[in-house]
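There are structures below to look over.
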Structure 1
Amino acid sequence: MILLLSLSFRNTPQKIREYFAFGNEDKERLLKSLCSEELIDEAAVLITCNRTEIYVSAGNDRSTSSIINIILEKCEEIIGINIENLRDYLLFYTGKSAVSHLYKVSAGLDSMLIGEDQILGQVKDAIEFARECDTAHLYLNTLFRDAVTEAKKIKTETLISKSGVSTATLALKAAKDVLNSFSGKNILVIGASGKIGDIVLKNALSYDFVQIYVTRRRHNIDMSPNVMERVSIIEYNDRYDYIKNADVIVSATSGPHFTLTKEHIQENILPGSKKVFIDLAVPCDIDERVSKLDNIYYYNMDDMKKFADENNEKKKMSIEKASLMVEEGVEKFLKWALFQENLKVFSDATENLEKEMARIGEKKTLEHLFYKIRDNGSLEALQSIIDILSI
């Protein structure tokens, strides 16, 4: 049985999601703690800026409610507090629904921005991390591998990922809507060494910003002559000095504390200057009180959802095709899992058939087998076997 506990933008406010934005040390601690429990065989955790999802594999005869309680207890041990009404913010999936959910997540069908590309790499990283922690084995390895394979196929055969497929793209679009144009404007990207920050930087280079200020390691940036003219790498500690000149400020770090506070921002901007602050981090990088300042526009990950609606509307046909492909992939995995769980049944049946063939011959043995299926199986099962034999 595959079981999944999900906290995502669909059902969980950002303030709650922040508690579950575990770093690698806490993720490893969680995974090993889960697999130390008798009821849980395997575990993997997927963490992105919009979700935390915990996948476990357990025997079919094990209590779902007991496993859910264990997961919640282990999470709260790491968080260090009991979150009031936590279950109100969670979604639970088991069996086919859990498998289907991972396939949809991997393909970008459950993302805030339908078809986003970044999630596929995050799914790969999640199962790789679980393997390194020795908490993912036959079932989760196969599930994640097949989900990733199907997601790649969907991205190749549909248009689901062909336009506006990153939160960074949406963020800059939101800023452009405020400023009307980026011509003559400057942007500051804090945390450009990270995955999201790197995407923001690449997107920024495609616009006509005059100057792009970034806090990142020099050896991680394309320092071609064209880039060198437009990109200035600054020290993180000097970030406030550049806010005065920047029209768009994007922060996307993985740190636990604010990169920008209201008081320091207020001290470093000119009265009346229009600026857009975009926070793409979980937990938040930018003090949301900045939105109270005049001519300041502030957006965080929760705000990005409304900017995704228009993009998602354009992809309806691709979503329908991708959803059908997901269903086919899910059925394929479930058939593999069912077969895997019943290997002994097939082995015993093969042995019994061999004995019967030796006793009464092949033809009689097969006739008896078909009569047994007819008399004991359901009408649907019998029809399925007839369809297979007719191929």
Structure 2
Amino acid sequence: MNRMSFASLRLGMLLLLGTATLGVALSAHAMSYEKRQKLDLSQYTVKDPDASFFDVKSRMALLKRTDNDMLEYNRDALKEGPSCRQELAKPPLDSVIRIPGYYPQPKAWELASQPLFDFEDTVSHLAGSYVASGDDYYADCLVQFLDKWATHDAISDFYYTRREPQGWYSTESMMFAAALSYSIVRPAVADKRPEAIERINHWLNTLAHKHSGIRGGENSCCNNHFYRRALYASMIGVLTDDDELFQFGVSAVYSALSDMLPNGALPREMERGRRASHYQNYALLYLVNIMQVAYRQGYDLFEFKYDGHTIDQGVQFALDTFDDPAALGDLATHNQYRGFLDDEQYLAWMEIYLKHHPDPRISRYVSKKRPIDNRSAGGYVTLYFMDPEAQQHAVLAPKKKEMAATFEPD
């Protein structure tokens, strides 16, 4: 081995050791799984099982009378929704869901994941069409669609090992996509299809307990994947009047705030190196949705402080790194991946957050991407949340969609 190659190897080893040491240091600051299990969250109970993550009736009334061009455009684009017959013809995923890892096999992962993405698109689209049109046809269709999957006990058989967790990861977003969308339409159909409602409730509740009962690995027990599980748990907990699941969801907020560094960084997400800023944002996508579900039950976690931290510290840190990656300091490389800022789905949390904390920087980012929708984490958030006074017209710019969208491989 010549001197140049030996020096390069030595440098590489030093960088690797430095990264590993930083990762250990950051993880040591984070709340452990065991400590999280001991949290007393008994004060968080479900108050209204029929409350969606936004006030559906009030929003539909606003959409009927609005003269806001942005909302009218978004509403009119969704009014003529999909054919129920075509949606019901889609087969449920009632066999073992086994998904290859993304990084070693991106093409295979994409192909295997397509039916899962289609499910998320279907439930989100039907819910959006109901809100936009006020036509119970779409609400009834969504309940029939979910009832078919419930009858087949779909997505309950997923392959999971510590070495091959992708099937477990992939079903997370299917569950919260279903729960959030179902919460929008259920009150409109409950009297018409009580037996279907009972089956769907049982299916979702059983699935949530089974899925969340898996602890996960050293990272997935407690990082953004935990926040994803907490999102479906919070919403399904509300829908099925299950305080245990609802508290599981709230525990993610406690965990994230406890983990948070003084500058607002989430240490487990900082370990992602070149994607640290991306994963800080990714974590907020789920945490903000959980907080919105809790808010609708009477718990204002947007103003909550735990271990000296609030969610706004995490938000401001994320925005700082978007504006200038140097804000990461020594936590991660400043050569950050920034492609997620071109995909509006990753910014869906911002539309919700603005309802609680007006912020000029957030407004700047979302104004360029509206109308924003996310096929699983919130659906048509501009339609559901944007203040009519916030923006009248879309900013014309080419939009870039990523296949991964709201699912990030670990």
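Taken together, the values in this text are just the output of simple stated rules run on the coordinates, not laboratory data. These numbers were taken from a predicted model, which means no experiment stands behind them. Cβ atoms are built from the backbone, for glycine too; each structure is taken alone.
Comparing structures 1, 2 by distance in nm of label points 7 Å out along Cα→Cβ at positions 91 and 107, which one has the largest value? Intermediate results must be reported in sequence, preceding the final value.
On the way: 1: 1.5; 2: 2.4.
Max of distance in nm of label points 7 Å out along Cα→Cβ at positions 91 and 107: 2.
If you rank structures 1, 2 by relative contact order in percent (Cα under 8 Å, 6 or more apart), which sits at the top with the largest value?
Working: 1: 16; 2: 20.
Checked 1, 2; max of relative contact order in percent (Cα under 8 Å, 6 or more apart) sits with 2.
Out of 1, 2, which structure matches -16500 when helix-only ellipticity at 222 nm (-39500 (n - 2.57) for each DSSP H run of 4 or more, over all residues; to 500) is calculated? Display every interim value, and only then the final one.
Details: 1: -16500; 2: -18500.
Of the options listed, only 1 reproduces it.
One of 1, 2 was used to compute FRET efficiency 1/(1 + (r/R0)^6) of positions 195 and 315 (r between Cβ atoms, R0 = 41 Å, to 0.05), and the answer was 0.95. Which one was it?
1
With Cα Rg over 2.2 N^0.38 Å derived from the coordinates and found to be 0.98, which of 1, 2 does the value describe?
2
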